[in-house]
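Throughout, read-outs are computed from the coordinates displayed, never taken from laboratory work. The model shown is predicted, which means the values in this text are computed figures rather than measured ones. Cβ atoms are built from the backbone, for glycine too; each structure is taken alone.
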Structure 1
Amino acid sequence: MNPSSSGLVLLVATRKGAWLFHGDSQRNAWTADGPHFLGHNISHVQLDPRDGRTLLAAAKTGHLGPTVFRSTDLGQTWKEAHRPPAFDKPSNSLPARAVDHTFWLTPGHASERDTWYAGTSPQGLFRSEDGGVSWAPLPAVNDDPQFREWMGTVQDGTPDGPKLHSIIVDPRDPAHLLFGMSGGGVHESRDAGRSWSTLIEGMQVVDGFDAANVTFHDPHCVRICPSHPDRLYQQNHCGVYRLDRPATAWQRIGRSMPADVGDIGFPMVVHPHDANTAWVFPMDGTDVWPRTSPAGRPAAYGTRDGGQTWQRLDQGLPQRQAWWTVKRQAMTSDTLPAPALYLGTTSGELWIGHDGGARWACIARHLPEVYAVEVAAPR
């Protein structure tokens, strides 16, 4: 396998394996490499930007259970982690838990060469300091009685189980970490995970529940602005939000979305160079939560003014009878000067949105259900 001439590769995680798609210099033609791990649930695949060659894949396998695979040659060969994420036996009276699957992978800070973070279902936070070979739990989250109360139970109704996701490492400070829990709110550490504070001010919860109770907060995806790390965006169970530090209160910026579409969805994507530009992919969030595109007409929506206004971006996408949607990890952008968007669907399609989603084209069809899409620049 050789890196593509454009330097871009799409890392596609699905319900039945993983694929790598290498693009040409114009991002018009893509060559598929895969499947890897055919038949296994692959929640996330990430490339280590610090070396441009190491891949980690979060897997749930029939014979090995939940694990992480590692490749140091861009997917030509893989090895299972020596010690995958697993909960320790609690040191207090809390009930023991078992990892069902690793859900989210985040490379550590550029200054921490071999550090990685992983989020699991049920909610757990883990760190590796040897490039993903072995993982250790962070007890300040996993075994804290207050966190465990906020996490609820494995029967909380979240499809495929509750999840710890959206692990963020501040590019300016390796000790500044954030993550989201579905459910259980958004949390922040400024001491490398030894202590945490909540970030739920301004966020709404489902009608009839108490917004002061962290348990009922359901962030779907949280993103930091690469060009302005003091700004965070969030797609939530109850709308689209923005937070500008040092403020602590989230502002709901999705109310200007069309009323017949709403601002409920799962993925959130932020422009790599412009903090005012971001994208979401709404889903039908009515009372029965069908989890489909609204009215069977899928579209991305983009803002260029920090959420004051939104534009529908559907050129090239199906105009009717398309009932798929996009999961929280399955939409992203590259970092080129004129970035393209990429998304994978619950019906197994892979799409590219040229010019920031202005023109959509299908890269691949008939894949298994897509769980996650990342774009990376291998070296």
Structure 2
Amino acid sequence: MSEGGTKSTSFLCGHGSARLPKIEIHSYNIELKDDGAFLGDRASKKALAQILDKARKPLIKEGRDPFDERPSPEIGKKELDRALEKGNAETAGLIHTVVEEFSQEFAVVVRRLLKEKSWKDVERILVGGGMRGHRIGELAIGRLSALLKAEKIDVEIVPIANDPDDAGLLGAVQLAPEWVFKGHDAIVAVDIGGTNMRVGLVGFDLKDAPGFTDAAVIEREIWCHAEDDVTRDAAVDSLIEMIAGIVRKAEKAQRKLAPFVGIGCPGIVEADGSIDRGTQNLPGNWASARFNLPERIAEALPLIGEFDTQVILHNDAVVQGLSEIPNMSDIRHWGILTLGTGLGNASFRNRSVRKAKSK
């Protein structure tokens, strides 16, 4: 284990860089407060459970609760989707009520964010995270868009194009210049969230599809660390084992694996690879100058193939946003919000914009 120290395990763009090959990051992990609480908590997994709990109380009192009076935090998004699709009219009405109130809270957060200097010129907001992959999430995104349009707030609200489970991995290819990966066809990517940790093998073909337009997750492992009572160091050890397993699979498949690991993690990432704050949903204390995740990984996996392993760490909402770079070339300013254990946020400015062809 590496504690403290200043050894660099990054190159080129570096950890937490505000300037990446194709975009500039105006802000991320903005911590807006509302009466002493984080404003983003109004649009989170916990907030959804609280809204559901309130909506169920009248039905529980009358003995008609469709979820058998189980605690709301135990009711997952898949179950809510099934209740919406296959439940009776009363149950469907309950879910729509929950979605409506959640969307109203989400709109409060977006309105406040758009007043920030780094967000005021945002033309398009992508919505990702765990809820994006469920019907109730899609409805909430659609309702948010309608609420903002009704108020004549000129911003486009769209769900991320990629599967949210893959987006946080796919964005890792944008953490370094494209030329770095010439001669390779895959990298290892890591997405650390408040509930799950994912490790994936991201494949691409820069010769036939420059700009990583064909990038895809071709191998993946997932661990729900929130279900286990683990320390920070035990969690990191498990993460390293997952990375090593993906490397072995790539080698067995004879992939041309780049000696590069791109990581998205909650929090404010410092240039030396330490995390300043924002990791409260992770097991143990990750926000410490004495803990350096990139160093831990590079020391445990010093070589990929014949070359030193290079590790780049950035904020998880940023990396998820980077997965959408191929779809954002028509605008200048854009942002992403990730709905999950917490609400992640990042805003970007493209370094170049594709001009529309004249007719």
Structure 3
Amino acid sequence: MAGWDVRRIGLGLAAPLLALVVAVGLSSAVLLIAGHDPGTAFSAMADFGTQPGSMVQIVNRSSAYYLSAIAVAIGFRMNLFNIGVDGQYQLAAMLAAVVGGAVHLPPVLHVGLIILVAVLVGASWAAVAGVLKVTRGVSEVISTIMLNFLATGVVAYLLTPQRFAILQGNNISTKPIPASGHVPGFTTDNGTVYGLVLIAVLIGVGYWFLLGRTRFGFDLRATGQSEPAAVASGVNVRRMVVAAMVLSGAVAGLVGMPQLLGASYSYSLDFPAGLGFTGIAIALLGRNHPLGVGFAALLWSFLDQSALILDINDIPKEIVTIMQGTIVLAVVVAYEVVRRWRLASEQRRVAAELRESGPAPVPAGGGVS
């Protein structure tokens, strides 16, 4: 039995490793066609990406990637495709920054209020898509895409000097959050790790516990796998759809918090964008598992950070984008290949066990009369 467990773990690791090998191979081919040495490029990326200063940036960036991917993964486990994480976190970060810059409270209360606003805004924005799905049958894919555009418009409307923004040099931003709303980081000789990296860890643990150790998580997974079966067991599918979207949006609201409360202290035009779409790729790569998503977020951050050295060596950094895209495409194919191989392997194992056990004993009396 222990050998079978090791085999299952090996099969679980096979798909992402296979995808990574395919991505490296294709990227090497592109580099060779462009007249660059793949060995030089990958060596430079590895050297730069493993420097202490780079590792600090990788951890900081991966915290936002992880939260974004978990928000997407919650929807995936319910068989929902929340493409609206990008709009949810940007609107949440902007309004949380506005509230944070407008009040003066004791440190813990100040930080708590900012995070609470972000969670509520993200959850409320995602709830719109959930309600539309259960009341009007609107696909969450369509509604969340449109809500992304609406969120971008709302942020652009509110982020003006006539409303909630101020001019800071050539940039437009919300009023800076006072020191009582800052979250101190972990200072090292090579930079500062965001203090709210810990919130990503807590969300990961909470995600694992909720889905694997609670009735709500069981209902969520059951509904995602088979709605008719969930209904037959007494699950309110409509309520679960809305609850899953609200929970996904609440986590999405946290995506911008490490950056907002650990470095920028205001929401401006150059606030990181696109993290929601990156989260989709990372959730797929990590197969919606909290540990798998964590490794995928670190890998994605490593590739982003190590790409910075390529321009210095006259190597197009777009090779990293090719690699990331190839990883996502390859991992989908690899998971299916591994799934089919695992299914065939289990069928062979069961057949072998049946042969070893021999034919079933014949009942006394010679069988059916």
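Could you tell me which structure in 1, 2, 3 was used to calculate helix-only ellipticity at 222 nm (-39500 (n - 2.57) for each DSSP H run of 4 or more, over all residues; to 500) as -1000? Of the options listed, only 1 reproduces it.
Using mean count of other Cβ atoms within 10 Å over residues 53-60 as the calculated read-out, with 14.6 as its value, let me know the right label among 1, 2, 3.
Label of the source structure: 2.
Among candidates 1, 2, 3, the computation of relative contact order in percent (Cα under 8 Å, 6 or more apart) that gave 32 used structure 3. One of 1, 2, 3 was used to compute Cα Rg over 2.2 N^0.38 Å, and the result was 1.16. Which label is that? Computed on structure 3.
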